[in-house]
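Next up, some structures in structure tokens.
FYI, it's all coordinate maths here, none of it is from the lab. Worth saying up front: this structure is predicted, and the values here are computed from it rather than measured. Cβ atoms are built from the backbone, for glycine too; each structure is taken alone.
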Structure P
């Protein structure tokens, strides 16, 4: 079977014709995708810290409440100096009392999670201190026992300014 070659002039003529007829449609699609991408972001959870694997992040949404999932950047010292995005469940918020008995954490008396004594690599883990959370502080956690989250002093509480947005689990 022989292939027909398209002459360059014919190619450009057809492209111009297509642009005249459908350019408005392509421009509209491009603008909609640009706007949606600025506000919404699809992301995969590559760890076992939460039972969900796919999230949609509503960027810029900082009105995070207890019970929400939040996307945030922890302080660089908590993650070896890297800039990473985490998604965790917010389980204790501003003005609430974070208490601890041994290594088990409570928020206003409700049990949250228990901190492990050692990391998977065997290094010791310091549990976070009990306190009343400040105006813009949040205690976040993953549901997996090995999740690295606010239970640990090195990770710490998350300040509102570190939030990227609210995360919605898809599956």
Structure Q
């Protein structure tokens, strides 16, 4: 009876681990799309609203879902504090702190870090140009993420169940 209960628990745990890994593959394209929308909003705030950068980041954070809202809010907070940090340092700190809470990878993080090094130090047109470039790069990352999702999501679901079954068979 106890072996049966242990086997069921192992099957449930293995299945849940597989589904959790699959969910990360499903979340990545969705978060990349949300990030692209947030950057488009930031571009609109800067280019057409003539909004100062910290305020534009706050407005973008309000319109974005978590964990992206936390990233923009943290970057804006670093600028508002005025503790002798440049925007670039504030942006890098926010991206590095908030990135582990996303399903995105280091390629997207590098795009965001490059964007932060150009925002706030040039005129409006140049900032808009860099935002558009970042959007194009994120679009290619989103396409790759969709390919990965199609390739690996189902695999992880099956793998979680199969590994759990293997462990149960080895226990018996």
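Here are a few things to note about the model shown:
- Among P, Q, which structure scores highest (criterion: volume of the Cα convex hull per residue in Å³): P
- Relative contact order in percent (Cα under 8 Å, 6 or more apart) from the coordinates reads 38; which among P, Q: Q
- Of the structures P, Q, the one that -7000 was derived from, the read-out being helix-only ellipticity at 222 nm (-39500 (n - 2.57) for each DSSP H run of 4 or more, over all residues; to 500): P
- Distance in nm of label points 7 Å out along Cα→Cβ at positions 17 and 137 from the coordinates reads 3.5; which among P, Q: Q
- Read-out mean count of other Cβ atoms within 10 Å over residues 41-48, computed value 13.1, structure in P, Q: P
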